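Each structure below is given as structure tokens.
Every read-out reported here was derived from the displayed coordinates using simple, explicitly stated rules and does not represent laboratory data. Given the structure is predicted, the values throughout are model-derived calculations rather than measurements. Cβ atoms are built from the backbone, for glycine too; each structure is taken alone.
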Structure I
Amino acid sequence: MSLERFSYDDAIVRKFIWASVVWGAVGMLVGVIIAMQLADWHLNFGTSWLTFGRLRPLHTNAVIFAFAGNAFFAGIYYSTQRLLKARMFSDGLSKLHFWGWQAIIVAAAITLPLGLSTAKEYAELEWPIDIAIAVVWVIFAINFFGTIAKRRERHLYVAIWFYIATVITVAILHIFNSLAIPVGLFKSYSVYAGVQDALVQWWYGHNAVAFFLTTPFLGLMYYFMPKAADGPIYSYRLSIIHFWSLIFLYIWTGPHHLLYTSLPDWAQTVGMLFSLMLIAPSWGGMINGLLTLRGGWDKLRQDPILKFMVVAITFYGMSTFEGPMLSIKSLNKLSHYTDWTISHVHGGALGWVGFLSFGCIYWMLPRLYRTKLYSEKLANMHFWLGLVGILIYMIAMYISGITQGLMWLDFDDQGYLVYPNFVETVVNLIPFYYLRALGGALYLIGAFIMVFNMVKTAKSATDLSDQTAEAPARKTDPLVGKFHMRLEGAPLMFTVGVTVAVLIGGILEIVPMLAIESNVPSISSVKPYSPLELIGRDIYIREGCNNCHSQMVRPIRAETERYGEYSKAGEFVYDHPFLWGSKRTGPDLHRVGGRYPNLWHLRHMEDPRTVVAGSIMPNYAWLLQADTDYSDIQDVVSAMTKLGVPYNETDIRQAEANARAQAAAIGQDLAQSGAQDMADKEISALIAYLQRLGTDIKE
């Protein structure tokens, strides 16, 4: 049989590896900075673009899409070529993918600190960047599926299955969650409102974790773990069960982020049940990965690459057990909105994604540069620093989170809240915030050690030519044997099967919420926001207030005692986007309207500690100095009508005049209280929004 000689494109893999570690170091550095900002509010530096509210989405986007994204792209490009015995479909598309993705990351790094955000978690980037993401992802998909089409190896190995699921599902999630009406170049409003927006967002948000931070890395595990262990994967049959059950079940689980909210009970229950069922396939994958090392424990003690991989898979097992447990309503009541969730998320991010990425990169590096790793001792040092850092971080946040939850729910013998003032629960957590920053700093130091090790390894390389290989041309006859073996030889049918599996859950959960009006009962007293309130809402989003404050009073006695009447689905029908939040570093704000005078809000934004002793919120003094921008309010109101908000032509035409009139009234009230010339400052618009919150219904 004649062999065809060809080469792999290793240059593109090297590019993605370097992008991953460089952006990873940047994202982790920002993470340490914002951790310190929570411990000491002075470290917000009094500058708008360096506050926690603006840097937090920069940190999450950098770690998820820059570090993790580039890492799994590197692993996919390396393993796909070797598994399919073919060079990537197009070197040009590979380069477009790489440079397009880096341009998107740069755009995110510029726009997010400037406050240009949609407020949707893990999807904060505005519409031009969203379109760029879709275009670059299509380029990646064409390149990936084109490589499958020209492969010399007919059989699709398990890692390729997970890559296919990633490519298909991320595209679906991104497109549907990003649908919006643009108003200008860097402002848009979600086409969904309130409860519907919440469901679509967390259908996207949790499955971004599933199909951007799990399935591609499981593919890497199935390829690189056997390579590092020098043996086959433990069970092919278990990998089949793991794959199909995982991608089918995962897509249903998003509503577990919305337990005890205004989401209908049936949707919450579906999310909880499927989350619990997800334990089985997740642990099946963990067992398959760990048992691949059977008989190789001596090698594990000496090889830092295996250490990274084994600990990563262990964290995967821990996270995929804890996640379903936190989806149980009785436990979620304690954990939700607390630092417990932060600990859980970082166990997956730092332990599973981070350590597996490090292990794969350390494995690829000597092969891509055809030299030995500069220092195994430094790699071992990186491992231990990272592991200790993760443990300090997670333990601190576990203690902090459980403390928060218990204090929020605590009643005395007389039936009164023990801690009625939210800030009382905050000041007790500051020591744990310092510990979190310490753990993050250790993890960051480990990443810097890795960068140094990589630089020294790369400098010792003498041959950077693409690796050559030989393989017979692909046979055209179909595979025979079992059904799944035949399916693995038919990529089109396999891809169709994946698409159907992931669409079933999305359709059955989301379509009823979008199509059946009774799922969101209307409340006649709920009216659209005034033009000035819309401006204030945009300022609230720009400053990232939603990163620390929720707007969702749950039907739990402790919350109704502290905040007021629980939130109803019909109250959010004009909210584009929804702002329910996922973490309470500050108190819930849904019933804050009318609770304090206008001057209180002004002083609170100018210097929070003048009205709330012990507050860790940064100052927002620039809101008292910046003029309110009324230039696009007419366009904003017009866009809202396209989204179904019942403004009429007069409302649109008089939007600016109405906004200025309401601002003048607030400014006059502030002037009578001693704060002069505030009518046309941004603080008045923000006050208008805050004073509106939760006032449409009687408590």
Structure II
Amino acid sequence: MRDKTTDTTAAPAEAKVVHESAIDAVAGFGGGRAGRLFFAIAVCFSVFQLYTAAFSPLASIIVRSVHVGFLCLLTFCFAYQMAKSGGGRALAIVLAIAGFGLGFYHWIFYNDLIVRSGNPSTADIVVGIAVILLLFYAAYRVMGIALPLICAIFLSYAMFGQYLPYPLDHRGFDFAQVIDHLFGGTEGIYGVPTYVSSTYIFLFILFGSFLERAGMIQLFTDVAMGTVGHKRGGPGKVAVVASALMGTINGSGVANVVTTGQFTIPLMKRFGFKPAFAGAVEATASMGGQIMPPVMGAVAFIMAENLAVDYVDIVRAAIVPAILYFVTAFWMVHLEAGRLKLEGLPKEQCPNALAALRKNWHLILPLAALVYLLFSGYTPLFAGTIGLALTAVLILGAAATMQLRGMPLRILAWVAIGFACAAFLQFGIEVVLALIALLIAINAFAKGGRETLRACLDALAYGAKNAISVGIACAIVGVIIGAMTLTGLASNFARVIVSVGEGSLFLSLVLTMLACLVLGMGIPTIPNYIITASLAAPALLQLGVPLIVSHMFVFYFGIMADLTPPVALAAFAASSIAKESGLKIGINCMRIAIAGFVVPFMAVYTPALMLQDGGPLAQEIGYVPAVAYIILKALIAIALWGAASIGFLIAPMSWLERIFAAAGAFLLVVALPVTDEAGFVLSALVLFYHWRRTRTAHRAAA
């Protein structure tokens, strides 16, 4: 038995140090003149995005094109840093300049491109080829070979698909037509994903970057440690809670693993959790950040744009499954800790959650304002801009007001800042920008203010760097979208799924799930969602699955691909910290993340789980009772599945109990006649028998 045997003195301080080192490792720009130049380029990129978001001075396709140009420039700047030879560095410089320069093509020839739309010139084709090739190489440098290879297959299909047998063939398109479709308009690499990347996504990544440097990660860690660190299996529960909180501002699962995981995984190991389980808890909880509103790994904004629905509708559909996901991870940690008899951290060594909130309560304000604006019907672009501006005001204002002597003067200063921020509703965002400019000027001459300004510059630069992988992914999947819209491939794929679904909806769902898992091997969630949503979601819609539910279904299994062997990106990110095989961590992830596999199927048969109308149950008993019933059923199924997987509930379970618990959970998930009734009965019998046997054993031992 291991409990409370490890020295964890000053755990919060350790968390802060580890976080800072993780940020340096992930987002460093290198030293020397080159590093300073790349840092300045990243800052310029962020300033350009902020300016266009606030004032919209340019046409949308120009913003998208320059956005891609900046992405290529930064990608090859970092390729320069990694190059080991003079030739490699020279090539990186040429590619960086070419990528950035070609990003201005749509700006310089904007009117000409409109006039000759559909009839491209030779220059248009040459530039289009160059941009596409640069994007392919940039994607390879950022994400490896998997995504560029898939995009190359789709591009080849657009070029040569007419030679394939029916029903895979198409009518055929000449080379110039394909290149023009991918480069000239908004159906290819400058399509919806790049539009969302150049507006909403970039702003929300910057928003998270500013909050991280303001101390939000430390606040989340302190709150998690203070609330659950002293409970049974406390370190594991800290990982779940901290990652859930991080998911509200940072939708990147792998980034969450390498930040919070640097602290939580070693802590879990020291308290007795096996390395594979510790790494799996962190990977599973971190990936859950992509389904936790409001950011949701930026897919929420792409999904809202694709479906032409309000962002709030996406959040409403995601909120219950997200909570169930983290409840599952929390429950699995609780059961594993019970099986290993692991207690939590000594309470006196855990920080005080209320004290942490009292000290840094102001960091919650931008997040609260962001959520309020999004749920009040404002566009994500406006909400992100204002949320980011308020974060900058808080950081700069906190440093500026520290120069005032006496609490009354500081309070008056904050009241004045608050009125200035509120004035934007009447006079526009220019008021907030003027306030930021004033605070910058004050901090430039104030004691300690220059350090604050440097932190803001760091946030701008690191935010731009963190946007590279997302932005490049959004641009390169435009090749896939363009190929599908040009050739009609999506409708062919949907026909196959629908033909299978005529015999079995469940089989169609399984095929769609497998497609998402296979396509997600080594591909980030955003391109995975875009691909599968284009291919499979229309088929599910034709089979009667509600629109948002069908897209959520493919989105969830795109996330599960990062936890599912053999690739399991999040698991392998955790493996380097846990010092354990990524394959073993991935297998444990599948056990811990059972809700991620079960909930989408339950939502298809009972859309009330995603707070959607429709489904026979809602029609029979009403919407609100249907929501309550499906949530209760999901919780019982999750509890039983966790107990069967871990082999522990109140006490260790026998193999017979585990088999019947798994059977009861399965019956509650399968939406067939009388399976619910059978599932409830079997679940009650298992729980009663386990409680009775455990009670008898305790009496005998006493």
Structure III
Amino acid sequence: MLLGVCISSIIAIAYVGYNNGRQALNNSIQNQLISVRETKAYQIERYFRFVRAQVQTFSQGSVNDTLQGFAQAYQELEDQKIQLAWHEQLKNYYDQDFLPKLAGNTEGRPLLYSYLPQNSAARYLQYHYIAGNSNPIGEKEYLNNASDGSEYSEIHKTVQPVYANLVSQLGYYDLFLIDAKTGNVVYTVKKETDFGTNLFRGPYSNSGLATVFKKAVNANEPNFVAISDFAPYRASYAEPAAFVASPIFDTNSSELTGVLAFQLSANEINSVMTGNNDWKQEGLGKSGVTYLVGADYGMRSNSRFLIEQPEEYFKAIAAEGLPKNEIAFIKKFNSSILHQQVDTEVIQEAFDNQTSFGIAEDYRGVRTLNAYRPLELDDLDWVINAQIDTQEAFEPIKGFQRRVLLATAIIVLLVTLIASILSYYFIRPIRTLIDGFRQVGKGNTDVKVKVKSKDEFRELANSFNEMVDNLDHQKKLVQEKNEENEELLLSILPEPVAARVKKGEESIGDSFSNVTVLFADLGGFMELSETLPASQTVGLLNDLVSAFDDAAEKYGVEKHKTIGSGYMAVCGLSVPRLDHAKRTIDFAKDMLRIIRRFNREKNTDLKLRIGVNSGSVVAGIVGRDKFIYDLWGDTVNVANRLQSIGEWNTIQVSESVHNRIAEFIEDFEPVERGEMAGQEKFPVWSTKPY
């Protein structure tokens, strides 16, 4: 009862506690992911609002004067004669530096004349600030003055340090000043191959830079800002680039003069989304990550797994079927932006303008928890997702489950121990009564049970003591009857003799002229009894004698008596039989078979000597108070002596027996035996040892 009530209560409490704890952990994980998602979403949306505000502010400042100065100086360079050496050096730059690197980052083979500038001003500027610039690729912006004596260089040496520092401080990749009337890129900070080109008809007329420029010109509004999504930008060797632009107006005439544009760096966005590659510090554990996805389902921020586990990442996306060329670009750029497709169920729901939380497989084919929603960005159709692998997310729940199970098991064990101790004291009177009943069961009727408690157990003990007193009285009566019946049990007689005793005959003796007597002696039993307990010895002997008795009954042989390890039987005494000799021999052989089987089963080493003789005997009752029905005569004596002179596991028969069974058996051979007890030698037949 204690165990049932306590364990049921413990299990119920553990079940309720586990469910509540599991729900609490689920809610905690969900709230954590949603919190991370909202934090990152706010930072990204704030970043783009800040970018829009910056480009709008700078386009309305003194940049108009700088733009007009560069635009006028650019037009003057259109009349500048391009030397052949300049042209060749510029061509070599494209052939040897720009186009090979671009070809490695794009599909197909870019052609020289598709990118080489055609107008004089662009060639002049690209020669002096790119091809003729001694600074390596990526550091061309460090040349402030080309020292060519042109008006352009005079303006450039003043503006370049200021704008280069501005771009660096604000975290942009590049800054562009574009003439609104002509579409010429009259100034850039980075001095890449878009410098000096025309965005209406030049090699970058279909780029993101050209898109925001055309939107800004067409809007013709001072506060207008255009943003383009990330796309491969060939002037930056097909690296992902996004652009933001705002029109520039003359403050005096309110005339549109140009466009100010910034090339956005993916580093700023990655820094926000990855927390400077410190995901654990942001509570995202080993597999948590936040990332952006554009309308083309391409990533707009780097994958954590590309940064931390590149080998496993590439195996996973290859297994998920991402095209090999996209995987090659990811490896080349060491960036998943644009090339990692995330067309998963949760991302599709986010593009359907759903803000939710769910479980789904991510782009690696791994089950994850996801908190997703669309971003509120002008001109950009992006969504954000915060995710973590379900295996890691649910590990605290599994750990909690293990702790609950362990605590439950420990409490159950403690309750079991306490219940066992209490139950021992509770049922101690019952154990006392049980011991009393066991002693009574063993025949001891002098038992008295004492119980100190004053409850129902004491009443039960008193009833027990009364019952034992009654049993003791009944036992004495039964013992008296048993003593009377013992005389009858000890005088077991053959049926004809018993009938004569009942009629009152006092002296009973009969002669039988034609019977067969068998004597068997069991060898090895005394040695066995010395190694085994008495009860086990008697048990073995009883099993063996019972087997002999069953065989005797089978062959119609009467067991007469056992004396120690001796066994005596007779055939043709109570029931006259013509084949008494053959029956006795068959029984003797069966006894040898029984002893062999017994040795195998009991792992003993017992043996028999059997003597058989046929002839006349005298039978009668001997004794008065304790009497027996016994046989005597030469036939009995010879049978006894025959077994005593034989070898172990043999049957010794007299001549009279052999004459009776010779026609039935052939395994008896004559042997000559010495005198026995002073008598003369006589013929003996014996079997070989079995």
Of the structures I, II, III, the one that 26, 48, 23, 3, 0 was derived from, the read-out being P(r) over Cα pairs in 20 Å bins from 0, in percent, for residues 142-453 alone: II
Origin of the value -16000, where helix-only ellipticity at 222 nm (-39500 (n - 2.57) for each DSSP H run of 4 or more, over all residues; to 500) was derived from one of I, II, III: III
Structure (I, II, III) behind the derived value 15.2 of distance in nm of label points 7 Å out along Cα→Cβ at positions 198 and 510: III
If semi-axes √(5λ) of the Cα gyration tensor in Å, for residues 358-437 alone is computed and equals 23, 14, 10, the structure in I, II, III: II
